[in-house]
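What follows is a set of structures for review.
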Structure I
Amino acid sequence: MKERALLVDLRRGEELRRELVSRGALRTDLAIFEEQGRLVFPLRAGAEVPSDWGEVGVREFDPREAGGPTDFRQLLDWPEGQKAALPRSFDIVGDIVLVRLPAELEARRFEVGEALLRFVPGARLVGLDRGVHGTERRRSVERLAGQGPWTTRHRENQLELDVDVEQAYFSPRLAREHARVASEVRAGDRVYDLCCGVGPFALTIAREQRAASIVAVDLNPVAVELLRRTLARYPFGGRVTPREQSLEAFAPSAPAVERVVLNLPREGIKYAALVATLVAPGGRLTYYEILRRDERAGRGAVVERTLADAGRFVVEEVRVVHPYSPASDLVAVVVDRPE
């Protein structure tokens, strides 16, 4: 049968398959196949995928051999109304599944955990995600099913990152953003990755081997240690200098550089003026914030006024990275400092 298809590089096949599953975008009743060095995934009707994942087209698919459910909700013997209230999407970090549930379904959370553990291939542990909290951005998670620690290794952009989903910040939903920012780094640029978490921006930039130097800064000692472990496995690891330090302690004495990344979505605008002082003329700041959709059109002007005391800055783009809630998005704010 003919269906919409996503064609991806074989090297990213497993990474993107799991991402499609977590987004509820993969048709699991149809068989994946290989075509001229690319994997071809069948997409659900209406599913949206980032343009940099691969080519979207139409292909002929064979039915997948029967042998399992095509949706984790099929594993739950619940009334249809309760099933409909369950989220279709969830996060996969290495061999750990994280899910958020509406308050009215939390009483049945352990049933959801067992269903996800059975449904997601290779899953070892399922946790209820209650959000990121505190200055060190540690995640509150409750074990729903499975066993073992909250530490894992997560693959994205042909990298394998050491992650602790409970003790250090990491979002698997930013893989394409990590790659996009890395692709913009020019030969010889000096880079700051601020509030770096386990360091996916710094690592992806280092792998490209164009930056002259990369300093990755985070207040959380667990995050910095996890980054060091990942760096030790790669020949380009020496390009990154991890720093366990707060923004307020780092910024006053740090020289200005050509590229600055700030991934602090809930407080990005609060620190934008301080961080802007670290951007050299001709350089770029990319920072992230959670923004109501009705605020996005005028956000560029607001940011430029906020940065006025730090120098002349131009907001080039306020780009939606992914939906965050029914009324808000995670956005990337791209700010250039003219020479």
Structure II
Amino acid sequence: MDQIEEKILKAFPLVEWSRRRVCLAASGGPDSVALVRAFVAIVKEAKLQNAVCVATVNHKLRDEESDEDAEFVRKLGTDLEIPVIVKTIDRVVLDRETKRLGSLESAARKIRYELLHDATKEFGARFLVTAHHADDQLETMLFRLFRGSGFDGLQGMATTRTFDQSLTLARPMLAITKKEILEYLVRLKQNYRVDSSNASPEFTRNRIRNELVPLLDEIFPNRWRGALSRLAEQGKETNVFLDERVDELEREVEKETRRLKKYRQALQELNVAEPEKHESSDVVDLPLQTLQNTPSIILKRYFMRLWRRLQWPLGEMGSEEWDRLVAGVKQRKTPRQFPGNVAALFPDSDTARFQRITSSDEKR
């Protein structure tokens, strides 16, 4: 077994997926072709039947070149005797998402994953496997670092990520470098496609890969990659610590919320007016003093978790917006509006209320 295949199996052991099927995301480029070849070798060695399929997405952004990429992947699957599912992005949908997200790169990525998700479900697979590798990891960390993502961004891409209860994204090549991938393909005498858009400076990631990384290699040879990896490990440790503090805050909020509820019930029994009750999932009342007594760094992380749990829009909530939210709660300022039609209100001295106004279209 080749060393690349051994590294993949170490990151993604056979026992985890051999009975559950996997769908391999492939574009025709060297990384995903190596992924496909490695998994085919693994399933043949393990004598597995119908364990893997390949899914490819035609973005229709490079005219004939995009079609040729999809056809290359289809032929690769035929040659290797594994099924291939081809999905095509609707340009109308892509244009609409680009306008909504403000970035063609972000829109294409969002739709690509949605289509890959669909393809994985069609095959009845439990895992969607991508070919992200060690160089991609470093580029992602640089991208997030300069975007101001904080400790979460410094962690880079996770080895696995849950889509839902029935589907998990796996990245078993994160410990494999681009150089190793290309050498593997040479050993196999395997050709691949080259995406001409990878050289375009229109996309931020391309500029990081083609301009920033070579510059860092020149200024800090054999140093910056290790330094960034160590920083990522420190980020993971810090995140564990911060998440534990957020867990404690959640328990304190729950305890104080129960206390305030009992207090208001007592007022009601005495026929004393109490604040208006809200049962909607788009209205959340929290004990103000508990929040105000919490360090800002923990409070910000708590709000991020709250937004995710309530499925409120996170896309436009950047560092500035989170800081503004925390400051508003700390200082109990007048009502403030945030992206996604979320308002922070202070109906009484005990309560911080967060309310999202949803349109009729969203409710449908």
Structure III
Amino acid sequence: MKSNIKKLKNCKKVVEVKLPPEKVKDEFNKVYEGIKKVANVPGFRPGTAPRDLLEKHYNKAAREEVIKNLVPETYSKIIEEHKLDPIGYPDITDLKLDLDEGFSYTASIETRPEFSLKNYKGLKLKKKKTEVKEEDVHKSLQTLREAYAQKTPKEGSEEKVLPELDDEFAKDLGLENLDKLKEAVKSNLQHRLEQESQADLEMQVISQLVEGMNCELPDSLVDSEKERLLKDANSRIAYIQAMQKKQAPDKKFELSDKEKEELEENSKKQAVRQVKAFFILDKIAQTEKIYIKREELDKEIENMAEEYQKPKKEIEDYLEKNHKMDEIAVNMRNAKVMEFLLKEAKIG
């Protein structure tokens, strides 16, 4: 077997494969031996029909079977021989099969980007303050009062009456007294600030890892991530437009061409950042031997089953059917990698 590799831009490689005629003849012999055992040729019992009649009746099926056997076999050898790390499936073109000239095809593939990890231990991070201020508690309590306001008729119109901020109001919300309500509000705000602070630390980690990683990325991954981000953004825009239309039915809310262009550009930048982050976290996981065990994945599926109040088997089947199992495992592993990086970081 002969193979020739051409490197193109953005992790693309084109592999030209050629097999000599004798290898093709061997494969045809094997395939016809298999066909012979089950062939239904008039005048002959299965297993007794001569080769020339088999070729006459089963030529198309034999060719398809030979191709079906030779492409994966040769492709696997090429990947191993050239130490390629492909993403997804190859695009097979220029396929030629001839008993005298042999077998050849071209495989276009995308491979993982090649880059060196820079130092990812001891990253310097700044933690946001998570102290809850009294004015924030007061604002939240005011928002609660607004949410439970009553409308009462007054001189031909309606007046909004806010509930008193007292023990009665707290009891209406299922708490013992006003102090307990204040405690609950403060606790919720504290929890939210801690979540925001944690998310900010993780953003800082990603920014530092991605910064300075100048390598080519597979177009297909960047494009699909960009499309996903655009789809999410357009869903949010459609929701806002629907809300605005309710308030002003005569007005038409649409993004300007400039805004659409900016959205496209930002989605592309964000997609590049996220694809880079994916490969960096993946490489750190391999280097530090951070993996997800089967029992951890099982536990996560159990939690999902509990959350959605469905049998575990039903959740499992859905994830398998929609090819989501790997995605969940990767997300769980990335969370472990992030935990490791934050543990190793210098947080001020």
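Quick note: the coordinates plus some simple rules give every number you see, no bench work behind them. On a predicted model such as this, the values are computed, not experimentally measured, just so you know. Cβ atoms are built from the backbone, for glycine too; each structure is taken alone.
Numbers below:
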read-out	value
Structure (I, II, III) behind the derived value 148 of volume of the Cα convex hull per residue in Å³	I
Structure with the greatest value (metric distance in nm of label points 7 Å out along Cα→Cβ at positions 97 and 129, set I, II, III)	III
Test item: relative contact order in percent (Cα under 8 Å, 6 or more apart) calculated as 14, pick one of I, II, III	II
Source structure (of I, II, III) for helix-only ellipticity at 222 nm (-39500 (n - 2.57) for each DSSP H run of 4 or more, over all residues; to 500), computed value -17500	II
